[in-house]
Structure 1
Amino acid sequence: MNYQITPEWRITLEMPYQRRIEDNALVLWTLGRTIVATAFRIPANLTRDELLAKLKSKPSAGILDVYETIQDDIDRLAFMQSEEVADGQTRLAMHTFNASTTSLLQIAFYFDIPKDVEWARATWDSVNFEPIEKDIPL
């Protein structure tokens, strides 16, 4: 199933998910898995390399792993971490940042079962960016 997050950003999921918009974010969920996606324009005074460097420099508690890749001219960064959701209860989360030259797609994957890290990585790999073609006057 393809989900169009913005006109430029799309994600492919293995099955249909429930969906809603919450605080300008797309929320997709099914039993034991939640995806929250938000897109931003990269400010004109900041390059994507500078933006990703800023994201990497922010310390965050509970980081278990860091992933960095470049795929189809998209710079991608992810942090796997354990997060406390209630007294003594934790869940795993993978916070991802997908940067084109003009926009950043931030996606958080939340899941209950540790082996679902494979699902989060594969789903993150499915993120696709297609720039909007602008009509150029002749």
Structure 2
Amino acid sequence: MKYKAYGCPIRYGLGVFGDKWSLLIIRDLMFKGRRYYGEFLTAGENISTSVLAARLENLEARGIISKANDADHGKRIIYSLTEKGLGLIHVMLAMMDWSEKYDEHTEVPKSFIDALRDNRSDLIDEIYSSLKRSRP
């Protein structure tokens, strides 16, 4: 039987993301202000160039990210989240909230997790607005 990558929401999500690298790229775009290939490469996750290129291509093909020439740096490519990618804010924050509760070595700043838990909708609005402003 052929594997079906649609129908079940978990199966669909795994088909889009499939591995940790895609979510880490989305994390970097969403929360860490990384926008260039080299910034993803040197983010400290030890991703290889071939894996990074493949994940960026997949995320773009799936409509999660877009790329454009950076007006300030000539031919340099800048990546940003699309509307579809911005729709993942809730998912990413839910993962962060859950992980912070159970990861005794969490790197989530206390001020961020407090804002997430005290007023999630304001935090989402702030992140969304910031990301919309930073688009090329």
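Any read-out appearing in this document is the output of simple, stated calculations on the displayed coordinates, not a laboratory observation. The structure presented is a predicted model; accordingly, all values stated were derived computationally and were not measured. Cβ atoms are built from the backbone, for glycine too; each structure is taken alone.
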### Summary
If you rank structures 1, 2 by distance in nm of label points 7 Å out along Cα→Cβ at positions 24 and 56, the highest one is 1
### Query
For relative contact order in percent (Cα under 8 Å, 6 or more apart), which of the structures 1, 2 scores highest?
1
### Query
Which of 1, 2 yields -17500 for helix-only ellipticity at 222 nm (-39500 (n - 2.57) for each DSSP H run of 4 or more, over all residues; to 500), as computed?
2
### Message
Comparing 1, 2, where is FRET efficiency 1/(1 + (r/R0)^6) of positions 8 and 40 (r between Cβ atoms, R0 = 30 Å, to 0.05) highest?
### Response
1
